[in-house]
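Several structures are given next for inspection.
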Structure P
Amino acid sequence: MIRASAPGKLMIAGEYTVVIPGGPALAVAIDRRVTVTIEPGGDRWRVTSEAMGLKEADPEQVPVLSAALAAVEGLPEAAHITVDSELGIGPQKPGLGASAAVTVATLGALKGLAGQEPPTLAEAIAVHRAAQGGKGSGYDVATSLMGGVCLFDSAAEPATVTHVEWPEGLQARVFFTGHGASTVALLERVFGWREEDVDDMESYLVPLMQETRELIEAWGSNDVSRILTAIAQAQEELDAFDRAGEIGVYAGGQMQLLAAIEDVGAIGRTSGAGGGDCVWAFSHGSDELDRAQQSAGLLGFDRIDVKWPAEGLVLERNDDA
């Protein structure tokens, strides 16, 4: 028996710009995880997952599992895969990177079962993209694989990841809008905008990219005031990008939740593409965050109790099981 677990993630910077060649992203691994257990035996490969509503099912029903199985040689002819997730599934999932974590944990477990080294970043991204029709920047896979706070750079080929520290004195909490979102659908609107008027789209994307890079640079300065200012400016550029392209970033409760956070003096920040999912609240201290939590709660928005940074891929083998 072999077991592998991988963390979920929260994006801090890089929404929409990371899908452009050379666009960076900053994300952190969280302590909610996906665990994949593989036990050889039986007459075929099958998968059970309460989270996915599967019992002894064909792995072909789960594109990520199918892609991972196709990518690893030297596997036994039959085994049982169990997938346990703390990241949520379905339309109400909070956008914590479940598919990336399933990819990393499954690929790690399969390669371990085959007696191979843990997956490289390039291998994990390739499997994730294969399961998603060739799409995906890979920042979420990188964060799940490597853990910690990750600076993802897609300018290199293959992409690279640098670990950075969480700035001392920067405090944050995370809230869920109560509505899941489809990143694919939001990105399709951006791509449609680009096809319709590439100059117009880029006139808003370039400033967003500039503020994203400024946020990442500020992050490394350990100057909390500078970081908070950069976070606010990046959110302003995202707002302009969204309004010009009618993307839908603030659908699903984002606008109300951000207002609840900002009205009490904290800095609100969309985590990822928006359209629902999660929102950060950043501040120097806990007082503003306490008020933000109370304000958000009055509007029906719940805090997500997660800790960060978390460890990346973890493998465990038990040959006696």
Structure Q
Amino acid sequence: MINTNRLNEILTQSKGKKICVIGDVMLDRYLLGDVTRISPEAPVQVFDIKNSEHKFGGAANVSLNIKELGSEPVLIGVIGNDNEGKIIIEQMKNSGKTTIGIIEEDNRPTTTKTRVIADSHHLLRIDSESKQNISEETESQILNILKNDYYEIEAIILQDYNKGVLTKSLINNVIKFANDNNIKVLVDPKFYNFFEFKNIFLFKPNRKELEEALGKKAKNENELLEFAEELFDKINCKYLVLTLGDKGVMLFEKTNGEIKTEKIPTFARKVADVSGAGDTVISTIAVCLAGGASVSEAVKIANFAAGIVVEEVGIVPITKEKLEAGLK
């Protein structure tokens, strides 16, 4: 495992480095309260709200993780002309993040996930969203924002939740632009665009996403390696980071036609909530690479970071202080 001296060296070198996040921006709303009785109107629980909270979700949570680790996120995404969109803008300004990359589409709701929680237990999640592709005009705006700021960007994270921001044409245009300018592209994929992310630096699906995309289940690690070989052939990435939940992470590297595999065990001590763990992994990897870490070092630190955030209920960012305390 990485020691605290090496971690500090990496995070010191990554401080202030710009990392662009393009993808589905979300608002996470938490309704916190108690359930103590059954409704007389129907056989359902009565939830008494005590408090409500708003947090960054989706690509916005990835950018928050980057910010908390000391690098500078450039978040590019789409919100609606609604109250939830205004909350995102306000919270971004309050946390010192630029809103220049946030584009408003009038006929689109801001993607919002409302979680109802009592005594640390999720009772219900209510989603408000559109999965329609963004307009060609919005695509052009995203590319223009990226091109105006690209010369300072260390890496681009494509954060896909299949909510319509990362269209096939936008994915292809961003990757071509990044490769033309020697910018690393890191991808956190979802089902619909899975095989569109070709010729990239690093691809980070979880096991379920990989199996669903390939249409088959792996019975053991040998079959996972076969799946990795098949995926390398389809998308031509340099590194594949396969997250395995409580089984840790497998890192695959393809060099001169040969695949090297490294198994990294999980570090979670107790799991309260896995929401946002994937966001933590991709953002931590990007920050560590910006700080001069090898991919193996970056993945080990990211895996450790994910083990820390799943100990808390709700989507919470990793911080430099939490990482240092955990390693000690």
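Descriptive notes on the structure:
- The greatest value of distance in nm of label points 7 Å out along Cα→Cβ at positions 3 and 43 among structures P, Q is that of Q.
- Each of structures P, Q was scored by distance in nm of label points 7 Å out along Cα→Cβ at positions 11 and 195; the highest score is held by Q.
- Structure (P, Q) behind the derived value 68, 45, 42 of Cα extents along the principal axes in Å: Q
- Label whose coordinates, when distance in nm of label points 7 Å out along Cα→Cβ at positions 59 and 219 is calculated, return 4.1 (choices P, Q): Q
- Among P, Q, structure where log10 I(q)/I(0) by the Debye sum over Cα atoms at q = 0.23, 0.27, 0.30 Å⁻¹, for residues 147-202 alone as derived comes to -0.88, -1.15, -1.35: Q
- Each of P, Q could give mean count of other Cβ atoms within 10 Å over residues 155-162, but the derived value 13.2 comes from P.
- Taking mean count of other Cβ atoms within 10 Å over residues 75-82 as the criterion, the top-ranked structure out of P, Q is Q, with the highest value.
- Test item: relative contact order in percent (Cα under 8 Å, 6 or more apart) calculated as 19, pick one of P, Q: Q
We did not get these values from a lab; they are worked out from the coordinates using the rules stated. Everything numeric here is computed off the predicted structure, so don't read it as measured data. Cβ atoms are built from the backbone, for glycine too; each structure is taken alone.
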